[in-house]
Structure P
Amino acid sequence: MQKPPELDADETLAGRRKVTTGNASLAFSKGKKGDALIVAVRCQGAGKIKVAVRSVHVTFPLECLADQVSTTYNQVGVGGVDRSGVVSVEAPSSVRWSMTIGRGEPAPEETPTATAESL
């Protein structure tokens, strides 16, 4: 759990935080209109952390495991993510985490499909 998550080659770095314990915030830079905001978080240690992109009112929880490093990539494509802002993390001291914030092309929307079980 030494390094923050990496972005894909076609994504642009907007902010990065090295391994941290406890609560912290990370500012990110402005992006191009139409780009999505990518929030990649890596964590290890038993506990749940809460990640919040305050400027666009988006939050998501992550469950971290004691004996496993896990990485989660979230793409935010709502209005206003092209502006600069801050991502805040609330985490217990038992969890080590790092974060990379980037910008990139929004992923294509998936069309919902019906299955036999859902009909």
Structure Q
Amino acid sequence: MSKLIVYQYPKCGTCRNAVKWLEGQGHELELRHIKDSPPDVKELSAWIERSGLELKKFFNTSGEVYRQEGLKDKLPGMSREEQIALLSSNGMLIKRPLVSDGQRVTVGFKAEEFERVWGK
């Protein structure tokens, strides 16, 4: 199986479930703490591009920081570059887990999507 980079928050139950699922599929994982060392702008930009997802899908909209900063109202007025820089500046703004093998990218954990992208 492929080696995957997994940006995760160890206290997050969803992240723990995703890691367990990926390990169960035989993937070698490089776990990165999303709060302590979030992806930089270059890496994040590449992953957003490869994912084919809208940029807003990368935001943890249910997170405390997102709500405290009032980002629901602020993001529409920000450029794409500003939004990516914001994500990179605070890993708690990024929807997690963020998983990539260098080519494919998933955001969040849904078993059906993981099965499709990361299954055997």
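Only the coordinates and a few stated rules stand behind these numbers; no lab work does. Remember, predicted model here, so these are calculated numbers, not experimental data.
Quick notes on this one:
- For log10 I(q)/I(0) by the Debye sum over Cα atoms at q = 0.11, 0.17 Å⁻¹ computed as -0.39, -0.81, the structure of P, Q it came from: P
- Parent structure of the calculated result 35, given that relative contact order in percent (Cα under 8 Å, 6 or more apart) is the read-out and P, Q the choices: Q
- Label whose coordinates, when helix-only ellipticity at 222 nm (-39500 (n - 2.57) for each DSSP H run of 4 or more, over all residues; to 500) is calculated, return -11500 (choices P, Q): Q
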